[in-house]
Structure formats: C-alpha cells, structure tokens
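Some structures are shown below for you to check.
Here, each number is a calculation from the coordinates, and none is a lab measurement. Remember, predicted model here, so these are calculated numbers, not experimental data. Cβ atoms are built from the backbone, for glycine too; each structure is taken alone.
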Structure 1
Amino acid sequence: MRIVHFADVHIGVENYGRPDPETGLSTRLLDFLATLDEVVDYAIENGADLALFCGDAYKSRDPSQTHQREFAKRVVRLASAGVPVFLLVGNHDMPFTAGRASALEIFPTLDVENVYIGDTLGIYRVQTESGPVQALALPWIRRSAYLAREDTRGMTPDQINEAIQARLTQAILARVEELDPDVPAVFAGHVSVSQAVTSSEQSMMLGRDHVLLHSNVALPQFDYVALGHIHRHQQWGREPRVVYAGSLQRVDFGEEDDDKGFCVVDLDPSLPQGKRETGFEFVQVNARRFVTVSVTIQRGDLDPTATVIRAIQNSHFEDAVVRALIRAPADLVGHIREADIRGALEGAHYVAAISREVAEQARTRLGADHPQALDPREALRLYLVSRNVAEDRAKTLISHATSLMEEPEE
C-alpha cells in the first residue's frame, strides 16, 4: 500500500510575483500550482493507493473562485485516476465564523467520488486498491470546540492552550482504542508538535497555537503519523514514523534553505499493527529558489558597486527571488549605484530588496606614543594605514592633501 503524504499547499500566496503575460495570473500562483502538479503526477504515475493531504489548501480562509477552481482540478484529476484523496481541514481552510462551511466542503456537497474530508476528530475508513486503511484525523481545532467561554474565563492564553492539549490528548487516546488492529492505520493531523522546528510561517499563523507532545501522537497503534501546519520538512523515530511533509513552495526568505517536497510511505497490510512500514522517501519538488546575496564592503574599496556585482554573479540567482543585503562604511554607502545592481540582477524572477546598512565604525585613535606636533601628512598616512586603505588609494589621497597644504594663502 503506497501513500503520498503532502500538506500546506497555500494556494493564494502571491508575494514576490508578477503577472504572467500568457495567463494574467500571478507567477507565484503558477509556482504553487506547478509543485502541486508534481505531487499529482507522481501519485498517478507511481500507483499511489492514497493521496493524504494534511491541511491548508489555501492561504486565505475565503479563497477566490480562481484558487478554488485550480485546487479542485487537481483533486478531481487524482480521484478520477483511481487515487482516493483524503483532505484534512487546516487552520487556513477554517472559516472565521462557526457554522460556516470550510473551503473544502464543496467536495462532499458535490458528491465527488473518491474524495474524503477530515473535518472532525474521528476515524475515517478509506477503501484503496490495496485494501482499506484507517485514518484517525485531527483537523485544526477551534478553541470554542473544546472550551466554552465559562471554561476560559480568567485563564491566560497559555493556560487555554494547555487545557486544549489535555482534552485533545484524551480524545486521541479514546479514538485509538477504536482502531481495527487488522487494518493499516495512519494518524493525520494539522497541529504543532512540541519537537517541531519552524522556519518562517509564524507570520502566516492565525493566532497562538496549541501544541501536542510527540508522545501524544507517536502511538504504537499507528503505522505512520502524517502531519501538516509546519512548513519545514522533518521527521522523528520509527514505529511509527512521525513526519511533517512541509510546504511545497517557499513562502519567504525564512524558508530559503528548506527542502520542499512530499513524502511517500509504503505499508504492508500483512504485517503486525504498528510495524507495517516497509519504505519511506522524501521527494523534492522544483520549488522556486530564494537567494540572499550578502556583501560587506571594506573601507577603502575603490568601487563598492563592482564588489556587489561580483558577489551577485557568483550567487546563481537566475529565476530566483533575490535580495541583496549590503553592509558598508558610512562614507561608501553613497557610492553604491542601485541602478547598476538592479541591472546585474536582470535574470532574477523577482528582486525583493536591495538594502544598505551602515557599518558601525569605532573611532580610530593614533595612540599616545605619537608626538603632539605630528606632521599633518604623517598623521594622515597613519590614519589611512589604521583604516586598511589600499596603498595606491592612500598615495593618491596623501598627494591631494599635500597639494592642498602647499597652496599659498591669499
């Protein structure tokens, strides 16, 4: 039994994009759809038995019709190819107001065959080509679903989250006892786990998280624990393996060094409960690269702009979202030509920023051992040496200074 696990598609993130001339859509929207297509293609071409999506189809809780259409196209393509799709509701899929439909509820409403929606905590039984599989689903939980207003009166946010964690743990343990030990079982959760390392998506989180302990989900009744919500791919342990698939695209520079992709896990239904995993792989996708070019300009640099451009040319920035972070002495900042730098970045997908930071310089003193009546030219020479000014530039400056000092007074 082969399961493709992915999460945090976030269709609708369009920062660092521009209009595509052919479609009129944001190039960043096309980026996110292209990596989702990689997941769909892999699942169909490699005979996946289940596509397990662990939440956050969209950036917005109220996605546009275009975003819903594009996501639905890919879900239907999987389902029509005989790959059942399990869609877990994430915090970005959850409407602001209780009682309103989530962005994923359109599929059961239209009775789309082979599509299952995990919108409540419970066990869902999915029939696949290789037999049934049980998914104990933990969608994003509203506080109001577990704690009434009377319960939270006088509690701090941290105390509220601890109360939710305790109740969720009890609910999970109760549901685990209902699992059929003879049928493969996975846990699918959109939640923060205590050991997880985040990258940048803190800026995208909607409110403070409740956090489950690793031991709350790494239960021996599960053959695999599939998680969403944290954008960085990471995993722990075995029997069961606990995995965040991570997001399919980078959202900002906080995810610059993160690998992006999806997970493929193979289960053997004939093996004992909790020991059915026979293979695991993280498959990287062709996500848009983010590149930071950091340059420190040294004092005495005759052409700081050229120094920045050389760093850019060595950075492999083509088709990437790029930012240039330049640190320079105060007297050289004004010599940095931004137009030339933008010209050097012409092959980038998007230039996010060209920022210049003034380097703090400690005041240089020549030392107490120099005589009070030091010759001005010698004083200048010593100053230039202390600033590590290049020898040729120092000679030029001293020559100009000598000429000024030797001019006759009017």
Structure 2
Amino acid sequence: MDTSDKRPFGFWTATALIVGGMIGSGIFTLPAQLAPYGWTSVAAWVIAIAGALIISQVLVRLAQLFPGETGIVAICARELGPLPGVLVGWSYWVSVWAANAYISITAIRYLGVFWPPLTATPAAMVISSIALIWLITLLNLAGARTAGRFQVATTILKLLPLAAVVVLIAGMVVAGGHQFAVNPHSALAWGGITGAIPPVFFAIVGFECASVAAERVRDPAKNVRRATYTGLLMTGLLYIIICTGVIMAMPQATIAAAQAPIALFVETFWGHEAALGVAAFTAIAAIGALNGWVLIQGEVPLGMARAGVLPAWFGRTDRRDVPVGVLALASAAASLLILSNISTTAAVFYDFMLRLTAAANLWLYIGACFAALKRRTAIPAAIAGAAFCLWAIWGSGWQAAGLSVVLMLTAIPLYLLRPKTRLAEQPA
C-alpha cells in the first residue's frame, strides 16, 4: 500500500480535522446556554482555552516522543499499561459517538428550516438524524482520503457564516458599541465559572484529533504539533469573539431562550434572508463536524487494537484500511442513543449529552497527563493539565461524571479478551 494511503493527512488536512471537529454544532448553540452566565462566560472561555493549550503541550510532546505509535491512546497504553490504556481510550470512544448523536440532531434541526418534514414530529427528527449518521458513515467507508477531502471542503464552507458574524460584530464595535451598552448582563461571578467550564470545554473538544489519528498524519512529530496549535488558537479566538459578541449585543433573556441564537442574532441586525443563509451554513458545519467525528470513531478502536489493548476484531480493516466493523458499531450505538431519547425534550438531551461528552473526553486527557509524568516529560504542563481536567469533570455534575465512569468500566471485559501480542507486530 502506498505511504500516502496509510498517512493521507498533511498539515492542512490535519488542521482541517481539528477545526472541523471543534467547529460543529457548539458554536451555533452555546450562546443560548452561556447567556445566563453573562461576563462569567468570557472568563470561562479564557480559562478553558488556556487549559486546552496546556493539555495540547502534553499531547504534542507525547506525539513527538512516540511518532511510531498509532495515537495518544496507544501511548497511554504503552506508558501506563494496557488496562489504563483501554479504559481512557474506551471512554474517549464513547464520548465520540455520543457527540455524534448530538451533532446529527443539530444538523437536522437546521435542515428542517428548509424542509420542515424533517422536524415535523419527534419521530421524524429521530429518523432523519439516524439517516444522516449512516450517510456520513458510508462516506467514511470510502476511505480516510475521501473523508479527509470532504472535511477540508466543509471546513472552508463552515467558516464563511462565522466570518460574516465577526464582520457584523466588528461593525458594531467600530460604530461605537451602542448595542453592547444598552443590554445589561450578569456580572463576573468567580463562583459560577465551574458550572460554565463543561459547556465551554465541550465546544473546544476536538483539538486532540490530530493526536488521536496520528497514524494517518504524515511526519506526525512535526505536523501534529503545528496542526494542534494552529487549529486550537484559531478556533478559540473565533469562539470568544462570536459567543461574547452575540451574547452582549442582545438582551440576555432573549438569547437564553433562543433555539438558534446565531441565526436570531443575524436576523435581528441583517434580516430574515441572511438568517436563512446562516441556517444553511450551520447545517454544513454540523455535517462537517459529524464527518470528522465519524472518522475518529473508527480510528480510536483501530489504534487501540493495533496497540494490543482491544481484541483483534477491532483492528480488522478492508483493502482501503478502513475499520468497517468498528465504524458500523459506533454508528449503531449513536443511533440507539438517539432512539432512547425520543421522548426527551431537546434542551434536556442537549445539556446532558454535552456534559457527558465533556466528562468522557477529559479522562483521555488525564491519561495523557499521567503518561507524560511517568515519562518525565512536560511535567509542569502535565500537572496543571491533570488538575484542570479533574476540576472540569467535577463541574460536569455527578450524573454525567458518574455515567462517564460507568461507561468507561464496560471496557474491562474487552481488556480481558485482548491478544497476547500487539496486532501491529503480528505477521501479515
């Protein structure tokens, strides 16, 4: 097999994978969830991005030390042992397909603006969301190269409406910022930051994509570092500008009650047609994010199997090196999650899945920090990163944090069935 087929991602594709994973449904829904926090949300953004940068230092350093490993999960297994490796990897995998359920519903809600039958009833929304998951799964079955090209295209398209929002906010600032002055918002309350961190961090999740899929990145020691920092800083700055601008330029109660806060913001100042354009690009953004996370949901178990911490079945691929069985299993799990919440209100489902996804992701970061500590590399960043992650898990609430632990422990039977030798070391 050609090297470019095994490692099809260069710097730009790896960066698009990160940006595409980070910019999904979150940027278009978070202003409503963060509006009640007022100025506290701004502090939460700064702290969360700083925490992500610290964790990124750990991930990048580990990728540099172990460029031959299949990803950060395999590195955790190598340094901490197979059981911790499979636990943090499995937790991360659960968070991926759980996020896909969230993202697919968001995409369908915005597509419903143009074709109402998609969202006419709860059953229609569920069926449409599941169908979208499987359509994107079929796209990924065509191979990582095809999925990567689709990711680049959707990343470029999804940035267009966000750029328009930035221009609108910049215009308000240049005009004197009257809109920001007439709408009072909650003052900064340090005691509220803990509760604001999980939803904010959910939007940031995705900065680790290049580290998780390092096996697909050319020259990972260099490109993982460059892509991670570029994607995180660019997206983080965009989030702060957009979320803060939207929240502060509108009445706090209005934004908090909005189903589509970004579209409402654009409609208020630019009219209905512009809002429809935002709705269209929001759907594109969510579909692009779904594509990136479907790719990752296959790469995580594949890397774990090749590292020897999951049964060999999880490492089986077709002639294009696509883990068909694992992709299908994860998409089926996401579909069942959507079906299980058919009677739950969207607001309750969104909030809980957001916190569960954030908590489940954080266990992988904790594993990476402990792996760095054992290797005695990036020690200050590893200590600070682990402390930040534990604080963020606490902020997600006992229900989400507890369920993340329960789901993590379901991997123990798979650990007991793991092969005696690493799949990557077995003869072809």
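Quick notes on this one:
- Given 4.2 for distance in nm of label points 7 Å out along Cα→Cβ at positions 111 and 199, calculated: source structure among 1, 2: 1
- Value -25000, calculated as helix-only ellipticity at 222 nm (-39500 (n - 2.57) for each DSSP H run of 4 or more, over all residues; to 500), assigned to which of 1, 2: 2
- Top of 1, 2 by relative contact order in percent (Cα under 8 Å, 6 or more apart), largest first: 2
- Rg and Dmax of the Cα atoms in Å, for residues 271-398 alone derived as 24.2, 91 - corresponding label from 1, 2: 1
- With respect to Cα Rg over 2.2 N^0.38 Å, the largest value across structures 1, 2 is given by 1.
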